[in-house]
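There are structures below to look over.
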Structure 1
Amino acid sequence: MTGQPRPVVALDIDGTLGDYHGHFTRFAEAWIGRPMPDPKEINPGQPLYKHLGMSKATYRRCKVAYRSGGLKRSMPAYEGAADLVQYLRAEGAEVWFTTTRPYLKYDGIDPDTRHWLRRNGIYKYDGLIFSSDRKYVDLIRAVGRERIILVVDDLPEQIEAARRLKLAKLVIRDQPYNQHYETQWRIWDVDAIRYHFKDAQFRYRIGLPLL
């Protein structure tokens, strides 16, 4: 369609493009001073603090230490993350990063996130949204619902939030902590996002429903 607005792909960061779970678990082990469960161990839907054997209060203190200490800068990126972003933009999509990182609570969250992107070869993107629980609402306000053709996240509650907002296509990044969640689309590596993008892009271009 001539003059059709560029489609938007929404990518979560922690747990989707980077190994947050493993990185935080290793930090928590050092911070607490005792062994933690293997990050690859299946967590059947428990809150993370219970899975790690912490009280909620201790978990919160540990998470504050992780965030305020700039650990987000060194979280390992999954292989292919930078190539994926470059590919999506070359194919005519806008790439928006949507994260629940609480940038209003910690001065370092925004610069740490941007540093992480640059450090892992992601220099060009179209938007970065921080929101504790309304990131997809904020994305809709920024770009419009009709342009959002693909959402990739690792958290079931975020996929459900996007579903309630009637966003499509919704893809979950497979992780040990979301195995209990049943959904239509699940991927096991970053490169698989390309397949779902091509499908959504084709539907968008010819006006087919994305859901």
Structure 2
Amino acid sequence: MHTVKFLTTLVEHHQILAYIVIFFGLIFEGEVVVISTGIFAHLGALNFWFSLLFILIGGSAKIFLGYYLGELIHKKWHNTKVLRFIEKRVSRVMPRFKQKPFWSIFISKFITGTNYLVIIFSGFKKVNYRQYLKAEFSSTIIWAPLLLSLGYFFSYTALNISKEITRFSLVILILVIGFLILDRLIAWIYELFEEFYQNQE
């Protein structure tokens, strides 16, 4: 029966590939990639600081590409169903996006599945570029080490429960699902707060 050491050795022998996956993973996803990286950093398969560097580089690429994608959509496909979906989704979670674009962009980083849409929407709405970059980079500097450390904690917790790979992975899965549920709960509370605040104005 394989132990966690088998998984650690596997990643150690393919570190270059792992860092490439981190970079591209950050462009197309975010939370799960960073948490997974933190797990492998705790296990010693990846270097914590080197991983953080790749996370920040991948996150930066997402910031620029997402905004330009939004601009491209505005130029060529501004009446599509996809755009209407994005606008509806962003307006529901961030109803005061037009009034407070900086804080809407900043907070979206901490709501799973929302930030990518907000980034594209920012490009589509042509939010002030300097304000957009300031919001994204300041939130990323907090978000990246926070989630990386969370992955570190998940790995530490799972390792204390079992070193057998199946049980270790099961504990990690439960912790990640718990985090995602908590994140959605916080997002829902934030939506209610935004809705209440908007109705008071």
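When helix-only ellipticity at 222 nm (-39500 (n - 2.57) for each DSSP H run of 4 or more, over all residues; to 500) is calculated, the result is -28000; to which of the structures 1, 2 does this value belong?
2
Let me ask something else. Given structures 1, 2, which gives the highest value for mean count of other Cβ atoms within 10 Å over residues 10-17?
Top value of mean count of other Cβ atoms within 10 Å over residues 10-17 goes to structure 1.
No value in this document is a laboratory result; all are computed from the given coordinates. Small disclaimer: the values here were computed from a predicted structure and weren't measured. Cβ atoms are built from the backbone, for glycine too; each structure is taken alone.
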